[in-house]
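The following blocks contain the structures, represented as structure tokens.
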Structure 1
Amino acid sequence: MSGVLGSTAAGSASAADAYVPGACNIGPWEIRRRRAFAGIALAIAALLLLALVAVHAPGPARLVLILPLWGGVFSWLQARRRFCGAFALGGIANFGEGTGSRRAVDDPAAHRADVLATWRMTRDSFLLALAITVVAVLLPL
């Protein structure tokens, strides 16, 4: 990892690619990766629900949907918010193409803002996944 980020831009000329503590730490390449994972995780949740319905599993058995839903919603929120939770916890940001352009976030205040944003995103994704799971459990299928 080379480079240092505080509250400055990540070396990109584009304002859309500027590092903002607690708000934006990834660029287009990383966003595409998170969208792809979100799609895969949500498709797995849908297929799992179909399988549970096909075998006439009782409603409470559908609680297992929380796992792929939580992962999918978390990844979707990361893409939507342009913010990677793992990067935030690790003190890095990436606005380039590929993993070789990751940069360190060395400003302690920026890192704290990133960690707090990660906890908020974790909470938000869990609550969304829980709401969807509760609906799936209560469906009379």
Structure 2
Amino acid sequence: MLPDIDADVVPSIGVDISNLPIDKTRNIQIKEVGGAMMPLWPTYLKGAAGLIYVVDIADASQLAASATAFHHLCTLPAMKDKPTLLLWNKTDAPRVLPDTEIVAFDAARAGAALGDNLTTMRASALDGSNTQAVMTWMRGVYGL
């Protein structure tokens, strides 16, 4: 049995900016824009090359709100033709939502709005699983 994970991770409330090395000579600027900044999300989308929307599938209390916010984002004009990664995070947490509840997120609805620009992936910030696939997706956004 897995031990309980210490929930030191707190949701972003502002904007955290990081530079992520994408290869030996280039970085990608990552802007993590917290939920409290939701009214400003469209402003940040205008200059973004792509969007990674992270859903914590170990937090049942936030799934519906997260889905509502994501579906709203999908309809914004700034999202037209923008590569989007819907990332199911914490897949190895002790109490992950069952797939039947995750389906309620309705990624198909987002796919209808975004078409071929939507990619869905599972990963874990807890153990780092699938981070290489996320990096590959980011490199693809930049044509690398």
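FYI, it's all coordinate maths here, none of it is from the lab. Remember, predicted model here, so these are calculated numbers, not experimental data. Cβ atoms are built from the backbone, for glycine too; each structure is taken alone.
Looking across 1, 2, the calculation of Rg and Dmax of the Cα atoms in Å that yields 15.2, 46 traces back to 2. Computing distance in nm of label points 7 Å out along Cα→Cβ at positions 23 and 127 across structures 1, 2 gives 2.1 for structure 1. Quick check: 0.90 is what I get for FRET efficiency 1/(1 + (r/R0)^6) of positions 55 and 79 (r between Cβ atoms, R0 = 25 Å, to 0.05), calculated from one of 1, 2. Which structure matches? This value belongs to structure 2. Among the shown structures 1, 2, from which was the value -7500 of helix-only ellipticity at 222 nm (-39500 (n - 2.57) for each DSSP H run of 4 or more, over all residues; to 500) calculated? Checking each candidate, the match is 2. I have 21 for relative contact order in percent (Cα under 8 Å, 6 or more apart), calculated from one of the structures 1, 2. Which structure is it? Going label by label, the one that fits is 2.
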